[in-house]
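Read the figures in this text as sums done on the coordinates, not as results from a lab. In this text, all values refer to a predicted model and were calculated from it rather than measured experimentally. Cβ atoms are built from the backbone, for glycine too; each structure is taken alone.
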Structure 1
Amino acid sequence: MNWFESLVLGIVQGLTEYLPVSSSGHLAIGSALFGIEGEENLAFTIVVHVATVLSTLVVLWKEIEWIFRGLFKFRMNAETRYVANILVSMIPIGVVGVFFKDYVEDIFGSGLLIVGCMLLLTAALLGFSYYAKPRRKENISLKDAFIIGLAQACAVMPGLSRSGTTIATGLLLGDNKAKLAQFSFLMVIPPILGEALLDILKVFKGENIGGDIPALSLAVGFLAAFVSGCIACKWMINVVKNGKLIYFAIYCAIVGAVTIACTLLN
């Protein structure tokens, strides 16, 4: 992977991590177009995911600071309830990570046909949530947090958008749009950082997860994902508030259909 390829893929990751169009699906498509695969692709994916987590910390720093201030009051309050929601939402993805990690990695290597199918499913979820009109609730409950966590666990499938799936699920549950977008972006921080930590431990044990990817390419990809992630995170919160997800549903449907057609014709 050269620096230009890492720049393009880093920008793709940063934008699509927050836009409901599937970062994993777009990375798979982009990697296939550049002929990047195996350990090289795995190392790059880890680096750019950490970069987008850091962009979340930057954009939503006020919310994160509010949470920590409340936690150190050491009593039940709005902040501790918010943390409880995040912890509950992590249960399903934790189960998938512990018991089905190898199976998920096999799926990621199974080609672009499944990516195209999952993009169509993302489009259907976004379209359904746009037209559905459930009774709106002010706060996200523990039950809703767990259901949204289930949606996040399902979104480990390549091409099924994590942000799109979790936001669409929350909208169908009737959760507040502005709070839902923030919750969707904050709830992914612990799982991604946990995954990165496990991979760092592999490096200390002597395992090679980087292939032959140059350090410059990793650095360029990291910076590209971080900057584009900051932009996309801010924009996506406003998009959810204004309820404009239908345009992303159309986009996912087109890209999914084209991906499936190209895969079947090759």
Structure 2
Amino acid sequence: MMRQFSQVWVILCLLLVSCRQAPEVFTPELYSWEVARDSIVLPQTGWVISCGSPDKAIYRYGPERLSPGVACDRGWLFDAFLLSEVPCEGEDLPDYWLNPVYGTVASLEKAIADAVPALGEPPVKRMYTIALPSFADDDECFAYIDRVRSMADSLDCPHLELLGFTVNGEVSQRVLNYAAACHEAVLDLKPDVSFDYSVVEDIMDQPGVKSRDGAYTLKDVPSRQKAVYDAMDNTPDGPLFMDCGDNTLVQLGRSPYSSDKELLDKIRAFIMARN
């Protein structure tokens, strides 16, 4: 009797181990753009945008602030927009990004639509990603992913599509598997080229203006601009993520300084050549 009981116990243990090792299967209900995806095609050029965090000066981006990264008179620029601000406790960043009236994605859609009369329709849909929250457990991430997907589905954005999510750090394999089951990408966010307003001669040539960290003043602008040129010249082929600071593209575009105009022209040519 004892031997028979032992055999049953061993079988139960093996079954439990087998159950633990069985891969978890997610079957979320897919939205139309997710159903249509045979595979996820990564963007060639992505603009890393920080926007929406209430503890910063960047509350919302309107179309006029986004249009310098959408298109120029020579053609379309970034084909993806990576909304990278990570929500902190108490912040509702998806609303800043995905609100149908004032959200960043709605502003991107308007900026694209405003460029269509001059340029024609974009060759492909523009994409956007939303940052996953830091220090959230798996279930919280699942709920966040589902909320973003639902809000994206409710938007009227014929030129834009949710590509997925970005992370700045580690994320569990379960979250990666859940996003994959939703046919959404998860991108590890590491900008290849990064700069801020300290490269803009027009901005830095104002009394008392320094870079945010206080390290740079007007005398440093030539070397700061050269660093951007060098970064673009030395970036390997493949998808490109560029962090253009809070408002640097607008500031370069408004500047009367020849150095700023030349830098903006180089940035535009660089993006268009990568697409």
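Given that distance in nm of label points 7 Å out along Cα→Cβ at positions 93 and 173, derived from a single structure, equals 2.7, which label among 1, 2 identifies that structure?
2
Taking 40 as the value of relative contact order in percent (Cα under 8 Å, 6 or more apart) derived from one of the structures shown (1, 2), identify that structure.
1
Given that semi-axes √(5λ) of the Cα gyration tensor in Å, derived from a single structure, equals 43, 21, 18, which label among 1, 2 identifies that structure?
Structure 2 accounts for this read-out.
Given a value of 1.01 for Rg/Rh (Cα atoms, Kirkwood Rh), for residues 45-148 alone, point me to the structure among 1, 2 it was derived from. Walk me through the intermediate numbers first.
On the way: 1: 1.03; 2: 1.01.
Here the read-out was taken from 2.
If helix-only ellipticity at 222 nm (-39500 (n - 2.57) for each DSSP H run of 4 or more, over all residues; to 500) is calculated from each of 1, 2, which structure is the one that comes out at -13500?
Working: 1: -26000; 2: -13500.
That value comes from structure 2.
Just checking, which of 1, 2 has the largest value of distance in nm of label points 7 Å out along Cα→Cβ at positions 85 and 221?
Structure 1 gives the largest value of distance in nm of label points 7 Å out along Cα→Cβ at positions 85 and 221 among 1, 2.
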